[in-house]
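A.B. asks: See the structures that follow.
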Structure 1
Amino acid sequence: MQQRKLGPFQVSAIGLGCMSLSHAYGVPPPADAAERVLLAALDAGVTLFDTAALYGFGANEELVGRVLKPHRQRITLASKGGMAGVTFPDGLKRVIDGRPEAIRRNCEDSLRRLQTDVIDLYYLHRFDKTVPIEDSVGALSDLVRKGHIRSIALSEVSATTLRRAHAMHPIAALQTEYSLWTRNPEIALLQACKELGVTFVAFSPVGRGFLGGKLLDVNTLDAKDIRRSMPRFEPANYAANLKLLPVYKAVAKEVGCTPAQLALAWLLHKSEHIIPIPGTTSLTHLAEDLAAADVQLSPAVMAKLDTLINQHTVLGSRYNAQGNSEVDTEMF
């Protein structure tokens, strides 16, 4: 596997987003199937594994910790705090909390679940708009000084917030959704990351399945699949977006790769400072995704893809009103 720089680390050019093994896209796979995906990724040369306190309300960290503990020295382990499950009288709920005491508590819980003494890359999962970013980053820098985390990262923030955070403490990575059909980072984030030497980690690089070219009917999605609440997956919008796929698939065929590989290769060719972290529950899809590192795209193909699928040709926003309210709105 090719390598790319991420803060102080050298990691595989394609990482593994572990969320779907425990969270978000309907019923997660059985534990043994999830373990096989993690170990197959490791065997294939993946060294960047990305999880979070939120995923499965800790279940994903427990899975990653249990399976990868024997291989800890071989991997760069990333997790996230500042958004986690909190128990209320009426049940467990997701809470965004960027206060220093919450971040410290989240980190302590993550260290325990991951069965490690230190987390290599620790993200503020969401910018809590009721807490100055300087306060949250200050708490993260304290965790660095104490040896609980090795480097600081941010998720779903604007270029302005990134610069404010970076002035407090060096930021190793910034993560947000980026793919052919989610182009928000091109507004200002990618340039800010380049200027500051911050690695850009792209989640949902295959467009939450759209760019894989196989999800043709959103009515087949599980009732609890988070895509059901996303405007671009609403039946009418998705039907319109599907019209982009025939030409897109033709480009993939011309290149000699699958649609999913084309999506990942596009990101890898955009900049050497971008690391995509596709997620999957399938060993077949995992092998397919990782092979994208070897796909070569010409400038003409890159330009054709840019013109075909972009913010002007895709119908529907990536989040609903609630989701949009929880990210740093200057991104949009």
Structure 2
Amino acid sequence: MAVISGKISSEQSNEVKKIADKIISNVSQVMVGKREITELVLVALLCEGNVLLEDVPGVGKTMLAKSTAKSLGCGFHRIQCTPDLLPSDVVGIQFYNQKTCAFEFRPGPIMTNILLVDEINRATPRTQSALLEAMQEQQVTVDMETVPLPRPFLLMATQNPIELEGTFTLPEAQLDRFMLRLQIGYPSEDEEGAILLRFQQENPLDKLNSVTEAGELLRLQKICRQIFVEESVRNYVVAVIRATRTHPDIKLAASPRASLSLYQAAQSLAAIRGRSYVIPDDIKYLAIPALAHRLVAKTEARLRGRSAVEIIKEILSKLPVPVEDNK
């Protein structure tokens, strides 16, 4: 596989890397030892995808979302999901203005650049479904009127996979609209000590400043879409996706939306790492966060302890990887 220069120059890809490093470094003033997770959040942002942060309470899911939003210099709103949350509380309402004698749109918190949907699985299915149009098409419909969302738009949702009382399982149609599912995990011993010192006197989030702006992010998104993907690497993406559809332990396989998400995420990851082209390792690195939450294993496979993550690892280990042609 010969590496061929793409539509953008190495200077442009280095520019994406420079700004991404600034954002990651800024978030690191709050988050300790979570560079890889922050990098993946930026991957979704540069694709205008959505992120599901799924982990136990107290590991920093909400803190990551807030520090990322403040670093980006974009509009930010938060929705705390509860069983009594209504769709109109999310998207907004049409109300009659007696002064103007006309109906006007009062926007909900979804009309922003960065939306944090905290504990999304505590909202009812009806309210969860109000997010579907926004997650895929960057627009909402209120009383037959379609309203576009601000650009860029990133929805970051959190949920606790352990506590199930009073929650509503996310349907597969909604899970498929999350580009990446991430798990923060517990800190190491040294990281936990650093957290205690960092938060000893004040919350560093209070003094965090932005390092970029919305217009800059839109420009970077266009650069990422031009990252070169060689034919054999593109075929590798297709092979990974199709392998999920023929695997004997999988009941619900990856959709074409999943293949597009993996493809675009690899382009953004390459740009963040300063490359103007995608390599197979980008695909392998992103396969689990981009695909695992979209797959449903068969009942007998789950009874044997087979998870979607293990199945993806097996697929990656068996598929031939494109190699560079030295001719």
Structure 3
Amino acid sequence: MSNSKTKKKNEQIFIIAGKDASMLDAECQKLIETLLKPEQKTTCLFDADPVKTSVCEMLDELRTLPFLAEKRVVLVKNADKFISNNREILEKYFDNPSATGIFIMTVNNWDMRTKLAKKLPKVGKLLTITEPKAWQLPSKLTQYAKDAHSKNLTKTAAQFLIDLAGDNLVQLYQEIDKLALFANKEKNITIDHIASLIGHNRLYNAFNVIDAVTAGNVDKAVNQLRKMFAENKTAEYTVVGAFAYHFRRMFNAKVLLQKGVPTSEIANKLRLWSNKEKIFPQLRRISLKQIGDSLSGLAYIDFAIKTGRTKPQIAMEKFVYKLTAEANTH
């Protein structure tokens, strides 16, 4: 994700390009906060609807002197079609932009071969938003906790948060905002904080589904899963991570059990905060191969959801039906 810097004198136009709408919105807000004070947004920020607002109205806004501020900001989201329909007028504006107006447009694609793209560096800046790779997320979260809240977040704790909350960067930042408040005066955001504030309900509900699955109780498993989606609006983003976290923990515990490690030692080593009395009976009802197959199945579901091939609730219900049927045959 790009970092907005202090605006230079020749930066009158900003193009923010990227595929993820939530990341584009977050970058817009961050940029606007560097341009306008909170009290200036009412009079000096024009959030234009590209369908209902003409290009002439937008340019008039940009050329109107700001009230009690140095700059007036015009924001146009989802501007791809707007730019295509008004390219010639925008080219002329790029040649002579308003000295007191800041024009921000968000787009899915920014073609560097166009006249507009070639004119932009002289009068503005392109901010390209790219989704970080999975291996980059823990470092980004650690840095965000430090920059935004002066809190320490280890990469291990950051990975735990990702396991629970999914890999949407904007949503993860929001979770850290809540965790920083929860940690209060403590300098560190710990795994215990994450487990208490974010993980408890998600982990507890996922655990109950798996417990019913391994017991072969399909009705209880499916009802518990549906309850997860009904009670948690973010479940569609976090459900796969919550189940994957449990199955990874089960895999590691099963390996240690087969090596003869005492259950008390396993509980301490794997930080089994709750349900310790139930997890080991779970492990006795399921094989290492079944756990591995479940993790592979969840990886495929995660891919299918992100590529639009399936819906989270439908995929997870099929997953639960399949696992329960297998449990009943063993």
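A.B. asks: Suppose distance in nm of label points 7 Å out along Cα→Cβ at positions 104 and 312 works out to 4.6; of 1, 2, 3, which structure was it derived from? Don't skip to the end; give the middle numbers.
C.D. replies: Numbers: 1: 5.1; 2: 4.6; 3: 2.7.
For distance in nm of label points 7 Å out along Cα→Cβ at positions 104 and 312, the value 4.6 is produced by structure 2.
A.B. asks: Given a value of -11000 for helix-only ellipticity at 222 nm (-39500 (n - 2.57) for each DSSP H run of 4 or more, over all residues; to 500), point me to the structure among 1, 2, 3 it was derived from. Each step should come with its number before you reach the end.
C.D. replies: Values: 1: -11000; 2: -13000; 3: -19000.
Considering all the candidates, the number was obtained from 1.
A.B. asks: Out of 1, 2, 3, which structure matches 20 when relative contact order in percent (Cα under 8 Å, 6 or more apart) is calculated?
C.D. replies: Numbers: 1: 20; 2: 27; 3: 15.
It was calculated from structure 1.
A.B. asks: Sticking with this one: For structures 1, 2, 3, calculate Rg/Rh (Cα atoms, Kirkwood Rh), for residues 256-303 alone and state which one comes out highest. Walk me through the intermediate numbers first.
C.D. replies: Numbers: 1: 0.97; 2: 1.13; 3: 1.04.
Evaluating Rg/Rh (Cα atoms, Kirkwood Rh), for residues 256-303 alone on every structure, the highest lands on 2.
A.B. asks: Shifting gears a bit: Looking at Rg/Rh (Cα atoms, Kirkwood Rh), point out which structure of 1, 2, 3 has the largest value. All intermediate terms of the calculation are to be shown ahead of the outcome.
C.D. replies: On the way: 1: 0.94; 2: 0.98; 3: 1.09.
Across 1, 2, 3, Rg/Rh (Cα atoms, Kirkwood Rh) peaks for 3.
FYI, it's all coordinate maths here, none of it is from the lab. Computed from a predicted structure; not experimentally measured. Cβ atoms are built from the backbone, for glycine too; each structure is taken alone.
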